[in-house]
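What follows is calculated from the coordinates using simple rules that are stated; it is not laboratory data. Please read these numbers as outputs of a predicted model, since none were measured by experiment. Cβ atoms are built from the backbone, for glycine too; each structure is taken alone.
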Structure 1
Amino acid sequence: CYETGQGVARDLEQAVHWYREGAKAGDESARSAHQRLVVVADFLNGANGDDSAARHLAAEQVKKLIPGQWVDSPPLSGDWCEIAGDDAVAILAQLLMAAEKGYPGVDLRKSRCRCLRELPLPFYPGYRLIDAQFHWLDQQAPRLCSGMIGPKGVLLLNGKSDILHTINPHLLSFNATHAEESYLGFFCAFVRGDEGPFQVISEVGEIPVGDSLEKSLLNRLRESIAPMQYLDGSFEKDGWQRYEATILYSNAVFKTTLKLMPSGMVDMESDEPIAVELPILRRQYDGPLRTPPQ
């Protein structure tokens, strides 16, 4: 109740307390919810602290950033910018601390960050999406990591919808132009099913194919894939808006209808296959980390 505000005022501290009590009693769902809320509360309230060792390591790594040497396209389309200087040091230090606290098995301090980029998030005013590329000496392929940076910290995105639904009551706003479409693209990119994310695409070039496509299939995709467009509905009158979008999921492309609620909940009302069994280069995911397509 305290997490969602049902029947009582929304209160993260109280929600954390009661989930902690449930976890102590052996409730596995309470343990999972407690861990998620602690991570989100730290992100919103700036409880990650100031780790001088992390800042020192970040400052050393920022000196060796190699702008533009990315092994993968951004997880979301948009006007990305490379990050450098003091801003890169602050962001990278927050990334290191967030990974250490929220994902003990992801030891970014043993890696080397080589690229760092950012994208403004109009539906979360004052927050940016960050993407970082890390290299480990004992691994051939680098790993990439995405998260949100705000005034008080970093939140790593792990492919689960619950973490987005937890922050939405505190941050989500659709006041900016085209914020709804931007949010839908973001939500689909960072909520993963068993076969990966639901990537909204607007052109054939966004499909990471390993082999050249047959001409007839290529033409069909070009004719069928289109930018997301508004269909109908109003938040004020109907309590929802509906959009048509082309989505790449696993090795198939679908024409879908997405229903967006003011709370940020998304429902895929329909999905019509456009092409299946495509020779897709696949990314591998492990919590907040992903490999380049391979």
Structure 2
Amino acid sequence: MGTRQRQLYTKNENAFHAVKGFQKKDYFIPINKFETKVRIQSSGQGEPLLFIPGGPSSGTIWTELVCHLPDYHCLLIDRPGTGLSDPIRYQNLNNGRLSDIITTTIDEVLQYFNLPQINVIGSSFGGYWALKYSVHRPEKVKRLVLEGCPAFIEGYKIPPFMKIMTQPLMKWLIPKLPTTLAFSKKLLMDMGHTPEVVNSLIPREYFNWYISMCNNTITLKNDLQVINKAMKGGKVDPQYYLRDHELCEIKAQTLWLWGNNDPFASAETCKRVNDIMSNSKTMFFENSGHLPWMDDPKTHAKVVQDFFQNA
């Protein structure tokens, strides 16, 4: 990412933050094993919460939810190769290497902030990260919140708009084409957020940020690499699935927040997974999509806060 691109991205990100009254401090944490650095946006004081975004996206996607959680120390991670984090090499990616990237990255973040345990909130591919970390580091995850369907659980399905991204030509072409406002709105609608887009409930500053992230950072290119490794030809490579028997091992208190318009899996999938986990509960949201907090961030913040206080 060049200096000019970084400036453009930061300008649009700051404008989105300003419209929401979001104040934060950036930290760039070395992940020496993989010769990269990740950015953490830190906001507030209190019990720490780690927010892990899906893709293509960065930690800033959580802004509207975090603004309603002022009594927590919120840590918003840009996964390696997204937002303002440095890139990471995905050559020869397999399940073992991806698990190592996930656990090492989060370990380093916790060590940097001197946190023996943390609450984790994940969405989509970030939900996969959260679940994987809970499996591999059960002693470090206090509570777990999944916003929308995590990637690669059993019952996960690839919707048509995502299958397009898994075609070999698209992996090369999409990052070279400028992301537009129309594309950004269509993407949200495909993810089940049509009412919010049609009724202009999402601020223009959000779209400016997202467009800039796609056009001025390596996020899109990076996440398309992962998508094409894990979902080659429009099918999930079986090695990446989080199997039910793995989810059964998770001991952290878990809350599933699920939009009924989520195109990646049905409500029945969520109910099934909830039933097999020993310390889990669910809440469903009507007319809500894959990123359900975006439909009603204030309500989701209240639900999350009640879960943490009463769990």
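Structures 1, 2 were compared on relative contact order in percent (Cα under 8 Å, 6 or more apart), and the highest value belongs to 2.
Distance in nm of label points 7 Å out along Cα→Cβ at positions 230 and 254 computed as 2.5: which structure among 1, 2? It must be structure 1, since only it matches.
Taking 16.8 as the value of mean count of other Cβ atoms within 10 Å over residues 166-173 derived from one of the structures shown (1, 2), identify that structure. Write down the numbers at each step before the final one.
Numbers: 1: 16.8; 2: 13.6.
Label of the originating structure: 1.
Source structure of the calculated read-out (mean count of other Cβ atoms within 10 Å over residues 222-229, 20.8) within 1, 2: 2. Structures 1, 2 were shown, and P(r) over Cα pairs in 20 Å bins from 0, in percent at 35, 62, 2 was computed from 2.
A value of -10000 was computed for helix-only ellipticity at 222 nm (-39500 (n - 2.57) for each DSSP H run of 4 or more, over all residues; to 500); which of 1, 2 is the source structure? Please report the intermediate quantities before stating the final value.
On the way: 1: -10000; 2: -12500.
Matching structure: 1.
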